[in-house]
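Only the coordinates and a few stated rules stand behind these numbers; no lab work does. Not measured: the values here are computed from a predicted model. Cβ atoms are built from the backbone, for glycine too; each structure is taken alone.
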Structure P
Amino acid sequence: MSALRVGGARVRVGIDGRELRDGVRTGIRRYLFEVLRAAANRGLECVVYGDRDTRLPAGTAATLSTLDGGWTQWWDQVTLPRALRRDGIDVFLSPYYKRPLAARCPTVITIHDLFFIGYPGHSRPVYDAAMTSLARLYARGAAAIVADSEHSRRAIVARLGLATDRITVIPVGLGREFGPATPTAAQRARYGLGARYVLYVGNFLPHKNLPRVLRAWAALPAPLRSGCRLVLAGGDRAGRAPLASLVTTLGLDASVGFAGLVADQDLPALYGGAVALVLPSLEEGFGLPALEAMACGAPVIASRRGALPEVVDDAGLLVDPEDERALAAALVRVLGSGDERAVLARRGLARAARFTAERTAGRVVDLLETTAGLRPALTGRAG
């Protein structure tokens, strides 16, 4: 059913789609994919604003508007507001904490985490103070704010001084392509998987805690490690070199591989064929790889930090990410027992099934409709 304004005209939703670029795989990109799918199902007319590198997902019903803007701030604050006025946009969704200050339509912003202010382990007092002030400016003037998790909402309230009920918690949408699958021989060769592997998917930034995983992997009994590979998948070239150096130092070259950036169409099979997914982050605003892996039938070993306990709950093994012995013990437990893997896989599939389109991206669309005046206000908590 199409969403209509009073008088019969269709509501027009504007979306900042600069994350929709070839060769990029981020949680924000996945968030946009699922919102666009849900909006199309609802009959909303969407205009995606991007730059020359933006590409719409295949089969999307949205319109792409490519804007020239030079530097980012000019695009955000001058080029984009002009386009929103020109196109008669009724409500605008930003997948970031920022928004066009001069927009005449109401805006919905998304704060996935606060790493842009207080990156874990890095002290930048002047920069962080300036970014905190800017984030407060954006948030206080937004018509609505989305957070991916209760963990992120608590952090936003504490850091930005916002009222809790101003923030609506909506989990990130799980793509419908994520389901049980196994890699083909070609995929195994392309990504260096081998016959048996533990998988990590993400970037290689410090908060992902990968050096501790490598040291935990080195601590495994040699017979257990020799029959399996640890595969680190991600396109973070800058972060790869120090990890590769540590792999060599620890004598792990034969059992650790770097898969590079995984194509979207290959990712479900890589999850589904893994003995386990390991996600040992020191901080996460959501932890989408854990959810995707559970949906594909992979046992999950995750950190007991950030939003990961909200996502994984009791469907995976949660460990202290700073305890290398605990990481190693969890790996031994999963690698050494087919029964344990089967139990975790069943729990993970059941857990992932709760993240329906209606509960995730569909609620973002509900919020856009509410902001445009089409439906009653949502409650702030995740459903």
Structure Q
Amino acid sequence: MPGIHTKYCPSCTTEGLKPTSNPAILRCHNCHGVWFEDGSLNHAIAQEYECIDQYEHEHHLGPALHTSERLCIRCHVTMTNYQLLMHYTTEIDCCPDCDGVWLDKHEIDQVMHSPKLQQALTDLNQKVSWDSWLFQFLTAMPAEYNVSPQRTPWITRTLVVLCSLVFGAGLLSPEINEWIFKNLALNSDTLSPAHFVLQLLTYQFVHGGLAHLAGNMYFLWIIGDNLEDALGHAAFLALYLFAGMMAALAELLLFDTSQGPLLLVGASGAIAALFGLYLVWFRHASLTFMFIVYQKKLAPHWYFLIWSLINLAGMFSGQGGVAWAAHLGGFALGLLLGYLLKSYVYRKNPLIAMLNQPEAMVRR
């Protein structure tokens, strides 16, 4: 290759650099790092994305951090370490003279995903706005700051529509509403095992009032899209319904039967499980919390800690009318499933995995 005086790898210093199909790119067969001649990295990144005609990674680099211990294979001068992006602290080696770039093996995917990382970090680092403040002040519902999903959340939308249709049907007449609660709500006195199992599914689509429906559907709407995107449509639906069934069983287990039969309705147990998944996989997202009139972005672990404490207080105070055990049981199940499925989700979603690395920095 013209102009290259040596093929010693800048990282492992062996003679392992070999040309690829692109003569401006060399790969080390020993440590698997990659050398990019001036401009070749920009071209490689642009080729990865149909929506990008031209990309110049130099314009998005963070600050120069320090002098590298590695030498440029072309110029034999000491390279400089730069932060990959302003809010992503992976360091890459750049030659100050010829603008060549050396990437270690673990840095390659991060650099190739840098346009998506940059957009995701921009979304995560948005400041709260007056309209989100007004919305939360009027509704007491949080605003979410998270990455945009890559696929349409058809299951999330369908669940919202089905719950709304069931609620709307109950408004048509007292008779229809009575039938819905008698047959679709979960009743601990149900004698038929088959009907009981069916009610474990159907109770999740029944709600006791407009506020109950609106609160559950809002949380499903704002976090369901990201989780459905991470899991895929079928897996998201299966996990959602399974979590709702397990949350109901947790409520039945801890319910005081001396109070009479349990009549359970609502999607909150299943949505609480989604909270657990969200906490594990989207730790850099933010949900706003309103302190009287002061709106603050909180990391999911702080937001759901407050939510958990409210539910624990309600359960231990004996406050009736709310399925506290279903909420907490669903949340605990979501945390467990989130941990067990984390490697699977990270393999399917490299961007989520990268945003969960300590290299990603988010303002609150």
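Please state which of the structures P, Q yields -15500 when helix-only ellipticity at 222 nm (-39500 (n - 2.57) for each DSSP H run of 4 or more, over all residues; to 500) is computed from it. For helix-only ellipticity at 222 nm (-39500 (n - 2.57) for each DSSP H run of 4 or more, over all residues; to 500), the value -15500 is produced by structure Q. Work out the source of 2.3 here, i.e. which of P, Q gives that when distance in nm of label points 7 Å out along Cα→Cβ at positions 144 and 184 is computed. Working through the options, I get structure Q. If distance in nm of label points 7 Å out along Cα→Cβ at positions 280 and 312 is calculated from each of P, Q, which structure is the one that comes out at 1.2? Traced to structure P.
Quick check: 52, 20, 17 is what I get for semi-axes √(5λ) of the Cα gyration tensor in Å, calculated from one of P, Q. Which structure matches? Don't skip to the end; give the middle numbers.
Working: P: 38, 22, 20; Q: 52, 20, 17.
Value 52, 20, 17 for semi-axes √(5λ) of the Cα gyration tensor in Å corresponds to Q out of P, Q.
One of P, Q was used to calculate distance in nm of label points 7 Å out along Cα→Cβ at positions 72 and 336, giving 5.7; which?
It was calculated from structure Q.
Tell me which of P, Q gives 4.4 when you compute distance in nm of label points 7 Å out along Cα→Cβ at positions 48 and 320. All intermediate terms of the calculation are to be shown ahead of the outcome.
Numbers: P: 4.4; Q: 5.9.
Considering all the candidates, the number was obtained from P.
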